[in-house]
1. Taking 45 as the value of percent of Cα pairs over 18 Å apart, for residues 66-113 alone derived from one of the structures shown (P, Q), identify that structure.
2. Here helix-only ellipticity at 222 nm (-39500 (n - 2.57) for each DSSP H run of 4 or more, over all residues; to 500) was calculated and came to -23500; which of the structures P, Q was it taken from?
3. Please compute mean count of other Cβ atoms within 10 Å over residues 34-41 for structures P, Q and give me the label with the greatest value.
4. The value 30 for relative contact order in percent (Cα under 8 Å, 6 or more apart) was derived from one model only; which of P, Q is it?
5. Where is distance in nm of label points 7 Å out along Cα→Cβ at positions 18 and 106 largest, in which of P, Q?
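Bear in mind that the values in this text are calculations on the coordinates, not laboratory data. Since we're looking at a predicted model, the values are computed, not measured. Cβ atoms are built from the backbone, for glycine too; each structure is taken alone.
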Structure P
Amino acid sequence: MLNYESMIIRQRKWMFYLLAILVLGAGFSPYPRIFNGLLLGSAASFYNLWLLQKKSEHLGEAVERGGSRVGIGTFSRMAAAALAVLLALQFAEYFHIIAVIVGLAMSYIVMMADIFYRLFLGKNREDEDA
């Protein structure tokens, strides 16, 4: 398996774990509004992560073939984030707006954690081949 593919799988798996923890927090903690906000923002963030990974993969394939690609879905990702914030504002009694905004950043936190994991704790694929 390629290093990029394993990175994608690892990041998605970490996001699923995070979403599962947030569901448990929303169901069993005394702060369901905050956890609902984190869950909404993280779900939108997971969609954005998935979309970014797919568009980057399509961009790489287009470059390999010698063609070009229009973009990597920036507008779609911004629209998903705006939709999450609008939902939180519309249903403010169920979602904490600051928690939604923090949740929107979760995919970037997961990506940075994955980088630190690979740099400091994980083995590099090149080291295994040598």
Structure Q
Amino acid sequence: MLHNLTPFLLHWAITALSLWAASHLFRGLKFDSAGALVVSALLLGFANAIVKPLLILLTLPLTLLTFGLFLLVINALMIMLVSALVRGFRISGFWTAFFASIFIWLLSLAIGALAGGSDPATTIRMPSNGMWL
């Protein structure tokens, strides 16, 4: 059970660290306390896991029309949703959320790569004989 919890906690910590760094880089993104930061990181993870796929599905034609660039707008909307739900997390507007989401994504990607974000045991691989069933 603990081996399933470790990647979750690592991802949560990486998201919290990225949000903290973004709050120091972007003037319009503020956290009142460390608790608000931790709760925001957790809620952002849940929003990205539950709400974001639904938004991607609903806006698929627009996403295809913009060659995937509309996904950046969805990322900004996820941050704005979390800021609306968490007391102590303020964001000044859409463009701050837009550029902060790009920064958070890049920093999380870099930290995750350095931390060894992928466990080979959880990677789905094609069978060696080419048969799935």
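1. Checking each candidate, the match is P.
2. Q
3. The maximum falls on structure P.
4. Label of the originating structure: Q.
5. Greatest value across P, Q: structure Q.
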